[in-house]
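There are structures below to look over.
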Structure I
Amino acid sequence: MGSTPRAHLAYGYDLGSAEDFKAAERDEYGSPDLPWVPDDAYAYTFAGALEKQLPDPRAVGVEFSGAEESTGWMLIAKGSERSVDWDEAMALDLDELEGRPAAEGWDVRLGEALAALGITPTQVRARWLVFPTYG
């Protein structure tokens, strides 16, 4: 059984990783520093704790980037995610990408999630993100 590289597209925030949390709420080592984060938080325990804090887990969720030894977190608007395997192409419609976040209310949903989580991302606003996974 092998591993498959995939490319993903989703609308939201790149929250970085356990070693480089991309938010104001980080400790001196770059890890998340939030009251709901377990002391032994690593990639998957952080994501699980984050999902428990979400006001509406049907509207916003966590996706992973990278692979086992180097995993990051993406806070995304549910319904925005698309992915392709390594031998596929993803066609993009720029008009859809530009208009869909406002039409679907994704900025509002993501803003509510960030407020509930107590996270101040370094990313200025939600954006379309392309990120890899390998697994």
Structure II
Amino acid sequence: MKLVGRTLLGVLGLWHGLAAIQNVFDVLAETGVAPGLRPLASTNMGLIAKLTAPLHPPRGSVAALLTGASAVEAAAALSFIRSARAGDACELGFALSLALFGAFFLIDDAFDEYELGAKHRAVFTLVAASYSASKAALQ
């Protein structure tokens, strides 16, 4: 069963890593630093700008928010990959992922974006279930 647990952690690591890279590409494309990255980038900077529009944040603040989320995703990715290689539990990766997606759905709900909040709650639930599954598989 250790193979299943390692596979789960590896997939979560790759998923978080891909999200981190795509978000960095989005920041670089949207700020004009590297517009050629647009086809490979997420669309999260526009989503954050739309969500926070009532607050009128400067573009740099939106970029900083997405960069911060990317940093958390990258840290989670590294933690998941390290744990997948070692075959041990990944408390840090799961804590970072749950904190990130928990913050996302709370923020979504605070801005009355319940449909987006539902998507983030679903991911939060998936990560929580993955935590239980990985603990069982790695024993």
Structure III
Amino acid sequence: MEVTRTERGWAGHFIGANQCRFRRNTLLECGDIKIVVSTVGLMENVLKGKELGHKEEFMEIGYNRHYETMAFHSDHNDTRYHDIDVAREVCFDSPWSISMIDADDKANDMHEVVVEEVTKKLSGGKYNEGN
């Protein structure tokens, strides 16, 4: 089956995404199945320069990572933007995190590899409801 790919201009996941300099969001559609692949990273340290002594420019977004990619089925109730349903994470085998700072190029590559994997599985019927 054919998969339609749409690049979107907002973060797809992560509560602190508004502080991330790197954000990608790709909607993949195959029939009635819609999956969002989201990559975020390079989160600015909002405490930088505060009296608490935090001088790092960037913070990890999770344990030992500055970038991460995740995928989710879209929310059935969101018929306009098809944003994620956080309760319906999609599993994939590709690498999903980067520990280094200033790795936007590597994060783009990581995102593309995950999009490619999910696209292949989606076109093969892997992510149909119940699979």
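Taken together, the values in this text are just the output of simple stated rules run on the coordinates, not laboratory data. Bear in mind the structure is a predicted one, so any value in this text is a computation, not a measurement.
Once relative contact order in percent (Cα under 8 Å, 6 or more apart) is calculated for all of I, II, III, which comes out largest? Write down the numbers at each step before the final one.
Working: I: 43; II: 33; III: 22.
Largest one: structure I.
From which structure (I, II, III) was helix-only ellipticity at 222 nm (-39500 (n - 2.57) for each DSSP H run of 4 or more, over all residues; to 500) calculated, if the value obtained is -27500? Structure II accounts for this read-out.
Out of I, II, III, which structure matches 15.8, 56 when Rg and Dmax of the Cα atoms in Å is calculated? Structure of origin is III.
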